[in-house]
1. Where does the value -8000 come from, among 1, 2, when helix-only ellipticity at 222 nm (-39500 (n - 2.57) for each DSSP H run of 4 or more, over all residues; to 500) is the thing being computed?
2. Consider the structures 1, 2: one of them gives 13 for relative contact order in percent (Cα under 8 Å, 6 or more apart) as calculated from the coordinates. Say which.
3. Among the shown structures 1, 2, from which was the value 43 of percent of Cα pairs over 29 Å apart calculated?
4. Given structures 1, 2, which gives the highest value for distance in nm of label points 7 Å out along Cα→Cβ at positions 15 and 255?
5. Please state which of the structures 1, 2 yields 0.95 when FRET efficiency 1/(1 + (r/R0)^6) of positions 31 and 151 (r between Cβ atoms, R0 = 30 Å, to 0.05) is computed from it.
6. From which structure (1, 2) was mean count of other Cβ atoms within 10 Å over residues 55-62 calculated, if the value obtained is 12.2?
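We did not get these values from a lab; they are worked out from the coordinates using the rules stated. Owing to the predicted nature of the structure, the values given are computational and were not obtained by experimental measurement. Cβ atoms are built from the backbone, for glycine too; each structure is taken alone.
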Structure 1
Amino acid sequence: MKDNNVTKLYIRYFDIGFHPESKEPIPISPIHFQENMNQFEIVPVVFIKNKIMLENNLDLEDLAQKTFRLIEEINTKNKIVSKEIQIDCDWTLFSKANYLRFIDQFKKLSHKKLSATIRLHQVKYFKKTKIPNVDSGVLMFYNMGSIAPDSLNSIYSHKIAERYLESLKKYPLHLDFALPIYSWGVHIREGKVIGLRSKLNVDELKKDENFKQVSTIFFKVKNSNYKNGIFYEENDLLKIEAISAEDLKEMAQELNDNLAQKPNEIIFYDLDEFNIKTHEKNIFKQVVSYF
């Protein structure tokens with residue numbers, strides 16, 4: 001972070017999901033800071049599961065108050081003063097009424113800059129999905145395809161991106177961009193996806209005698225084994241979906257060619273020791289230089 005002069009971090013504070021018994025909205029795994037964050041500007045991010053916003057009898061005012069209160073409690077406890085809060089929700093046509101009202105309520109309460117995550121389909125069909133009453137949006141330029149046993153990369157696809165890029169020029173809300181630096185393994189058994197496996201390194205798999213590389217992205221399990229606490233059965237497949245330096249530059253070029261206005265920020269998702277080690281230190285500056 002020092003090498004890249006990072007001064008601002010977007011940090012997931014908690015998710016909002018349903019209590020398994022009462023079916024009330026509750027915070028899920030709130031963050032616990034283990035170190036002092038005063039050298040960074042911190043933006044709390046709250047992820048709200050879409051099924052919350054699909055609820056018919058949702059008390060939106062109560063939800064907004066509780067959400068804001070918990071953010072403030074975490075900030076106070078950790079001596080963090082945040083100027084901005086970000087709400088992350090993949091709202092749909094069916095949940096948009098509740099979501100848009102929640103954003104209005106939250107904005108009234110917080111008196112802070114408010115940003116929201118925006119998906120590609122929400123950009124292209126904004127007249128239907130509407131635009132939340134926020135100060136700016138962050139376009140999540142990843143998770144474009146479906147997780148499948150085929151050879152396609154679900155994190156980024158130039159072909160899928162092309163269907164949406166033209167729409168960026170017409171989108172009325174100011175957008176910053178979030179680009180992916182994560183990777184994962186798609187665990188396949190008998191032609192079906194049975195799970196996503198994080199923190200898998202291709203070089204490490206090549207050295208592991210229980211796995212055999214059968215193509216650039218596929219590894220076959222030679223012997224049943226446990227790896228990182230996951231059981232792999234003989235003949236299972238692992239498809240590695242990763243983002244290369246070339247992919248990141250291509251994304252930056254595509255976005256820059258279709259801008260309505262220049263972004264104020266480029267955000268890399270996500271800050272994790274494993275992800276950071278996967279990329280060359282100078283790739284972040286190279287990508288930002290496209291804008």
Structure 2
Amino acid sequence: MTQYVTDGGLETDLIFHHGVELPEFASFPLVEDERGRELLTQYFDGYAAVAARAGAGLMLDAPTWRANPDWGAKVGYDAAALDRVNRAAVELMHGLREKYQRELGLTDVKVGGLHGPRGDGYVAGEDADPDEAADYHAAQARSAAAAGAELVTVLTLTGAGEAIGFVRAVRATGLPVAVGFTVETDGRLPDGTTLGDAIARVDAEAPPDYFIVNCAHPTHVAPALEGDGPWSRIEGLRPNASRMSHAELDDAPELDEGDPADLRAGTDRLRERLPNLRIVGGCCGTDSRHVAALWGVG
């Protein structure tokens with residue numbers, strides 16, 4: 001089972017460490033200018049170095065978490081512009097793969113499209129209708145496929161309905177698909193569903209290739225994994241650096257970077273419950289230092 005390093009908290013890293021303004025938390029517009037591409041390249045360089053030190057593969061997800069119709073419209077992107085930028089983001093990842101193969105000798109680098117939720121990844125709305133969600137995510141999935149993505153992942157989903165629709169949209173392109181759920185401090189999804197029940201519902205209606213848990217500290221994920229459950233279906237983990245709740249993080253004026261050693265200890269405890277865990281990176285508040293610690297190469 002090949003192990004893959006993936007990146008960390010792109011948006012929080014750029015905002016708090018590099019002073020980059022990201023309206024609506026959207027990083028995808030950076031793809032469209034030279035300085036933005038330089039920043040993204042420097043960011044991903046750190047994770048490629050971690051993969052090289054760890055002797056692992058590298059998962060390069062395009063910086064398109066917000067590049068969907070509702071969020072795109074808030075920063076001035078219509079359907080044609082979103083198609084353009086989603087394709088360009090995947091193409092940038094292909095260029096980085098060639099760079100890391102040439103410069104670091106990485107032989108196993110996957111290029112993926114990346115989706116985020118239609119709504120706020122920290123706040124659950126009404127359970128999405130799967131058919132509507134499929135229609136919503138379809139154009140972005142097609143753009144990633146057209147640009148040569150090898151898989152498509154969604155992160156920070158708050159409910160199963162949207163996950164089912166997302167899987168259907170990606171399956172229509174013929175690409176592999178991964179679903180990432182987030183959990184609150186009690187281990188439940190923001191809509192109150194248990195993680196086990198959410199995975200079971202999605203698997204019953206539109207099973208993805210695997211699941212991810214992201215945007216939650218390991219101490220928040222731990223309660224979700226108590227008892228028996230479909231934990232073998234979780235192959236990816238991208239924890240937050242902070243132990244704060246989502247609501248507390250939203251209100252925090254400064255970045256809580258947590259403790260990389262503590263993050264690794266908590267993640268190692270989760271590994272005991274996740275027999276198929278093979279994709280490990282970070283989410284909000286993390287950078288390449290945290291991910292290096294998670295891989296034991298910090």
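1. 1
2. 1
3. Checking each candidate, the match is 1.
4. Comparing 1, 2, the top value of distance in nm of label points 7 Å out along Cα→Cβ at positions 15 and 255 belongs to 1.
5. Working through the options, I get structure 2.
6. Structure of origin is 1.
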